Structures are given as structure tokens and as C-alpha cells.
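Below are structures written as C-alpha cells.
What follows draws every value from the coordinates through simple rules; no lab data is involved. None of the values given here were measured: they were computed from a predicted structure. Cβ atoms are built from the backbone, for glycine too; each structure is taken alone.
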Structure 1
Amino acid sequence: MLNLSKIKAITLDLDDTLWPVWPTIARAEVVLQDWLALHAPQTAQLCANAEVKKGIRTEVNQRHVDKAHDLSFLKREAIRESLMRAGDAPHLAEPAFEVFFAARQDVTLYEGVEQALARLAARYPLVGLSNGNADVFRTAAGPYFKAALSARQLGVAKPDARIFHAAAAELNLPADAVLHLGDDATTDVWGALNAGMQTAWVNTQGHDWPHPSAQPLTVRHLAELCDHLLA
């Protein structure tokens with residue numbers, strides 16, 4: 001159960017908590033492919049083969065295991081590797097990635113999320129806390145956030161307790177005064193609990209709770225959580 005009197009701030013996961021991530025990524029990949037067709041046509045042809053593209057990404061990820069927390073780095077290097085294999089100029093990796101990255105921020109919030117964020121932000125400071133490379137301030141959710149921290153910035157990813165403690169330090173609060181919300185039962189909920197935070201599971205997909213510990217407060221939508229916090 002939540003200790004409502006203790007909660008002074010809220011941290012929120014972004015992808016699949018505030019918006020569905022895979023449709024966003026799919027659209028960004030189309031934008032990137034269109035850009036490559038104009039500026040690096042041999043690479044566009046290479047990347048049109050989904051298996052080849054997947055293999056390049058896997059190889060780059062294995063080559064840079066120390067960068068597993070930095071999805072932007074890995075994506076940029078996968079583009080660079082694709083350019084080199086296709087015989088196009090590798091320096092095009094930077095502008096190509098920027099095209100992809102801009103499109104990656106073109107998210108579609110789940111219905112009712114913006115209104116829920118407005119309600120929560122009126123009472124609590126909100127901080128984004130993500131393993132991904134979304135920039136919340138370039139999305140429609142941005143105006144409601146005080147700050148955002150990512151695995152790329154901190155060098156560690158959820159469920160590592162250090163990323164949660166960094167968020168609490170950003171807020172100048174003890175961990176148990178912060179409520180963390182997220183869709184992933186392990187990286188978000190279990191990780192935040194182990195870091196000493198209060199948690200709620202925003203279970204948008206209707207998954208089963210996978211851990212032996214008691215299931216925390218679970219909602220299907222951020223608006224539903226507002227009814228618990230702001231009643």
C-alpha cells in the first residue's frame with residue numbers, strides 16, 4: 001500500500017508508460033530509411049533487408065557491451081556500420097541519426113495521459129526516469145516535467161538502484177518520499193522497491209505480476225492512478 005502522506009514527488013518511466021514505444025520506433029525507422037534513400041542509397045538498399053539490418057545491430061551491440069545503457073550510441077554506430085558496409089560515407093551517421101532521433105520523439109501519448117500528467121504535476125514535481133533515449137521535453141508530455149534522467153546520462157540502467165537514488169537526489173528527497181511509476185514489473189517496479197522507493201505498476205498490457213513478493217498497487221492507466229493519489 002502507498003503511504004500517501006510521505007509522497008513528495010513522482011518519477012515516471014516514459015516508453016510504454018506514457019506512450020507506446022514500438023509504433024514510434026517503427027515510424028522513425030521509416031523516416032530514416034527515406035533519408036538514406038536520398039543521401040546514401042546503397043545503405044538504404046542494404047538496410048531494406050530486415051535480416052541484414054538486424055544482424056548489423058546485433059553485431060554492434062556485441063562489440064559495444066559496455067554501452068548497453070546508451071541506445072543512442074548503439075543506434076548511431078549501427079547506422080555507421082551500415083554505411084561502411086554499403087560503401088557510403090561513414091560521416092553520414094551523425095546527420096542520419098539526428099533524423100531518426102527527431103522522429104523518435106514524435107510520440108503519441110496514450111489517451112488521457114496528458115490530462116493525468118497535468119493533474120499530477122499540479123501537486124507533485126515530476127521527473128522522467130528512462131532506460132531509453134526518449135527526450136520527454138521534445139514530446140507533448142514535456143511541459144509537466146521538472147527534470148529527466150536516463151541510463152545514458154548516468155551510465156547505469158534500471159533496475160540498478162543507483163539510477164533511482166540519482167533521481168531522489170535530483171529531487172533532494174529520501175527515496176521513500178518518491179513514488180516511481182512504470183510499466184515494467186522488473187526494471188521499474190521491482191527495481192524501485194529495492195531502491196527504497198514507493199511504487200505503482202502502470203500495467204497497460206495486462207501482464208501477470210512475475211515476482212514472489214506481494215503485487216504493488218496496479219493500474220491499467222495513469223488516469224486511474226490519479227484517483228488514488230489525488231482523491
Structure 2
Amino acid sequence: MDEEYRQKVAENIGSVLARIRMLSGGRDVKLLLATKTVPADVINSLTGEVLIGENKVQELEEKYPLLKKDGLTVHFIGHLQTNKVRKITDKVSMIHSLDSMELAAEISKRSLVKGLKMPCLVEVNIGREADKGGVLPEDTERFVREASVLPGIKICGLMTMAPAHITPDEYRMYFSQTKNIFDRLTELAIPGTEMKELSMGMSDSYEEAVECGATIVRVGSAVFGRRV
């Protein structure tokens with residue numbers, strides 16, 4: 001790996017963390033590095049406790065044996081097909097994209113086989129976009145109640161992806177709506193849930209997400225540069 005690029009990545013991480021600290025009001029907000037197409041050697045060059053998110057099962061399978069595991073926590077943040085769940089349950093610490101009871105049942109089943117209880121975030125389709133996964137806002141409470149009884153998963157919060165290419169104020173609107181749902185579910189204290197994580201915001205919107213109460217932001221291009 002080019003040393004100049006390694007230094008640039010480190011500088012970018014520092015800049016993003018500084019912005020998060022400034023906007024968070026003292027809250028603990030975790031920076032998850034979205035590592036789609038980022039080679040294992042680049043990930044391994046990162047120092048300290050590192051949280052990464054992979055989007056594709058095949059890419060995660062290829063990278064995983066090459067990753068240094070000390071201090072590295074891997075989350076799965078992309079769309080997950082039920083027939084691929086078995087390939088990742090022993091590789092990730094959290095799944096961000098739970099969006100159907102069929103998927104929830106499969107995650108629970110495959111996790112139990114490995115003696116695990118998989119932390120999951122329910123994906124909320126806050127923009128009601130037909131081409132995106134996720135549970136509709138008005139269906140979120142019902143879905144959480146149904147999924148939370150499965151023995152192999154633990155609902156730990158919500159994730160959302162706002163519509164692309166919108167204004168900062170529009171990002172704030174969608175993120176605030178998701179935060180309202182999150183707060184309501186937290187107050188309900190549904191048995192089998194621990195609503196502690198709100199994953200929202202990416203490179204072009206993480207600042208607005210932090211302002212609106214995100215506990216995890218998923219940043220890729222702002223750290224690693226534009227990727228195809």
C-alpha cells in the first residue's frame with residue numbers, strides 16, 4: 001500500500017472524528033468505516049480500535065481471512081439475502097439491515113447453530129423508497145415486537161438510509177423522523193430488545209445524522225476517497 005495514501009486515510013479519519021466530536025455535544029458516536037472495495041491491507045494499516053462495515057457477503061468472505069482481528073470489529077451493513085446468512089454469522093458482530101421476518105428467522109436459526117445471539121438493527125425505509133429495503137415507519141414497532149421473540153437475535157436499535165442527493169435540511173428531516181421512532185421504541189422497552197444504537201448518515205450526511213442523534217455513522221468515501 002502506498003504510504004502517502006495510508007497517511008491521507010489517517011488524516012481523513014482524524015478530520016471526520018473531529019467533526020463528530022464537535023457536533024455530538026459530548027455523546028458517544030461511533031465511526032464505522034464503510035470498507036466496500038477497500039483492500040484488507042488498507043484496513044489492517046488502521047490503528048487503534050477500528051469498526052468496519054462490509055456491504056457484500058462475497059467480498060467479506062474473501063477479505064475476512066486476511067484481516068488482522070485484534071482491535072477490529074466487523075459489522076454487515078448491506079442488503080442481506082437469506083441464503084447467504086450462514087456465511088457471515090461467525091464473522092460479524094452486528095447486522096444493520098434486518099428488514100423482514102424471513103431474514104430475522106434465518107439469522108436466528110443460523111446464529112443458534114453457532115451458539116450465538118446476533119445483535120441486529122432494524123432497517124427503516126424512512127423515505128418510503130420502492131427500490132430500497134427496510135420496514136416502513138408505521139410498521140416498525142410491530143416488526144420489532146415480532147422479531148424480538150426469536151431466540152437467536154437481539155434487536156439493538158435502528159438503521160436508516162435517507163434518499164440520495166437531498167439537501168441538508170431534508171437529511172435532518174428524515175433523520176429526525178427516525179430518531180423519533182427510535183426514542184418511542186426505547187421508551188416502550190419491548191422485552192428482548194436493547195435499543196442503544198441508531199445507525200444513520202454516510203459521507204455526505206454524517207454531520208446531519210450526528211446532529212439528529214445518531215450513535216453510529218457509516219463513512220466511506222470521505223475517508224477512503226471515491227470508489228467505483
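Determine which structure produced the value 1.62 for Cα Rg over 2.2 N^0.38 Å, for residues 89-136 alone, calculated from the coordinates; the candidates are 1, 2.
1
Just checking, which of 1, 2 has the largest value of FRET efficiency 1/(1 + (r/R0)^6) of positions 105 and 169 (r between Cβ atoms, R0 = 35 Å, to 0.05)?
Numbers: 1: 0.85; 2: 0.35.
Across 1, 2, FRET efficiency 1/(1 + (r/R0)^6) of positions 105 and 169 (r between Cβ atoms, R0 = 35 Å, to 0.05) peaks for 1.
Suppose you compute semi-axes √(5λ) of the Cα gyration tensor in Å for every structure in 1, 2: which one lands on 27, 23, 15?
So the calculation was done on 2.
For helix-only ellipticity at 222 nm (-39500 (n - 2.57) for each DSSP H run of 4 or more, over all residues; to 500), the calculated result is -13500, so let me know which of 1, 2 that is.
1
Hey, relative contact order in percent (Cα under 8 Å, 6 or more apart) derived from one of 1, 2 reads 20; which structure?
Value 20 for relative contact order in percent (Cα under 8 Å, 6 or more apart) corresponds to 2 out of 1, 2.
For structures 1, 2, which has the highest computed value of mean count of other Cβ atoms within 10 Å over residues 17-24?
1
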